[in-house]
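Structures for review follow.
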Structure 1
Amino acid sequence: MPTRFFIFAVMLSFSLVLGCGGQEKVNFKEGQRFLAVDFNSDGTVLAGISKTGAVILWDAIKQSKIQSLESKDRKASSLDFNKDGSLLAVGQDSGQVQILSMPEGEEKQALKSGTAFIKALAFSPDGKSLAIASKQSIEIWSTATFKKTSSLPKSGQMQEIVWTPDSKSILAGGSDFNLHVYSVDGSSQSILKGHTKAISALAISKDGKKAASGDRAGKILVWDWGAKNPSSKEITAHQGGVDSLSFSPDTDQLASAGRDALVKTWSTSSADNLQTFKGHKNDVRGVVFAPDGKTIASAGLDGTVKIWEVK
């Protein structure tokens, strides 16, 4: 029987704080240590996931909580909205993936991955597939039938995955220090080198011209993805490691979050640091640009999710 999600009332308080970069901050004081955050397609809903498996939905415009959802599994690590924001996928340590219908937050489907410990998941840009990365495999599932359609070959434990904008390839990175590029139809596989520590964060721009990979040493490589043989620019970004990356909708900026409790934005052309946002008290595990590119949201182990204004 699939694990059910229950709506529960949580006494959460928040405050609006003006500070560095015109930041707006929502503080949750119920011990929710957040691991990831994502906007829906129009930027009106923000979802965050905590170590306890709680999924919290906020109205990003009014900055108010919509509802909270909790899983009996009590452990989760990743989430992703689909293209139109009608579905939210939640990956759990048990190997199960919950598909929630939005905005109701009701369980639509429960997918059982072949192995435990979901590390990352991502809907394809065309909305037809869901990729799930665990310790042992990368699986592709159909969103029409919610059946597994294929598994991709892999080397080492993959920590992060992202789709290319055409939905034909997947970028994956993890413990072997390499950036793997898989053709979903199995026709090709390539490897890009440059990291000396495990890859812990990945992002690709909406136009497909840039990709970024971050590692446990705190280094980011920004790749010219449109080139036949992609080259990269190196950024020394975060002490302790990079945990999350996100491109702005226009590809001009890259947001990063790390274990130094900082959120930063970078120029994708010059690799210069544009803004540094201070306010988290612990590791920042998730960062995402809003669809309009005017704000970014970050999720931290300090129990807060923050929305920042971007110059």
Structure 2
Amino acid sequence: MRLSELTNYLESIAPLNYQEDYDNSGLIVGDPKMEIRAALVALDCIESVVDEAISTGCNLIITHHPIVFKGLKKLNGKNYVERVVLKAIKNNIALYAIHTNLDAIHTGVNARICERLGLTGTKVLSPKPGLLKKLVTYCPQAQSEQLRSALFYAGAGNIGNYSECSFNTDGFGTFKGNEDADPFVGERGIRHREPEVRIEVVYPTQAERKILVALFENHPYEEVAYDIYKLENKHQLVGSGMVGWLEYDMDGYDFLHLVKDRMQAKVVRHTDVIAKRIKKVAVCGGSGSFLLKDAIAAGADAFITADFKYHEFFDA
């Protein structure tokens, strides 16, 4: 399998535009055209992981955390990051990271934590903005159903638990083709009035290329009128953290024992155990202190994350 085929598959699950600004997910080292024999999966790409890939014949390492977060100015092996990259290049091993983009999807890291804890009715704790756009186009009524279906198939019209969503308004369009035009309806040089449907659909930004291809291939006009709008709406299925409900409420100590048991943790750090019962729980894989206010606003009785600094415990 080509490396590009594998990365395209991973990015269809966790698109790169879902990652945080500080992140460096994606292909870090490697030629997209190279053939992949076998892949090694790890949390971090450290030197021993590269050695394991060499010994097991793997020429691709997929990690959660990127080995390179910031740009490298030199490659002389003076630190472990440079040594890992150099060793990977020398041994023709590709490095790929799938980090906060995997955290952000509603079936990703946080969803797995919720499953372990037995939470139900889960939803994204802090939905991510800037991931949605709206396409508006105008189509003759007779061809509108074909166009709508093509746009839906390309990935437009999904809102939460609903698919094939669109808004349609009947009206009419006018146009006059010049001598070089080849109008689908009407005649050159004469203004034509045509009953049309205004079709509006939302779509995720990463699907834009496919959606525009579907638009141009299925619209009957040689000059397609369309508008694209950036939306401020937050993507309810993409974002940071998750929140859900335990099957039944429990006291704080029982909850801590549940967390230790379900997460197979030897110890847990926690604030003072509060008197109220625990029912609604927020989670965030990794360091989630930035979501504490969101967890409080969501009415969570407890917030589980991998790391809190000393003073951040007091904010809870």
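List of remarks:
- Origin of the value 18.6, where mean count of other Cβ atoms within 10 Å over residues 130-137 was derived from one of 1, 2: 2
- Value 17, 13, 9, calculated as semi-axes √(5λ) of the Cα gyration tensor in Å, for residues 42-97 alone, assigned to which of 1, 2: 2
- Read-out helix-only ellipticity at 222 nm (-39500 (n - 2.57) for each DSSP H run of 4 or more, over all residues; to 500), computed value 0, structure in 1, 2: 1
- Source structure of the calculated read-out (distance in nm of label points 7 Å out along Cα→Cβ at positions 106 and 218, 2.3) within 1, 2: 2.
- Relative contact order in percent (Cα under 8 Å, 6 or more apart) from the coordinates reads 14; which among 1, 2: 1
- Parent structure of the calculated result 46, 31, 15, given that semi-axes √(5λ) of the Cα gyration tensor in Å is the read-out and 1, 2 the choices: 2
- Of the structures 1, 2, the one that 153 was derived from, the read-out being volume of the Cα convex hull per residue in Å³, for residues 114-193 alone: 2
No value in this document is a laboratory result; all are computed from the given coordinates. As the structure is a prediction and not an experimental result, all values here were calculated from the model. Cβ atoms are built from the backbone, for glycine too; each structure is taken alone.
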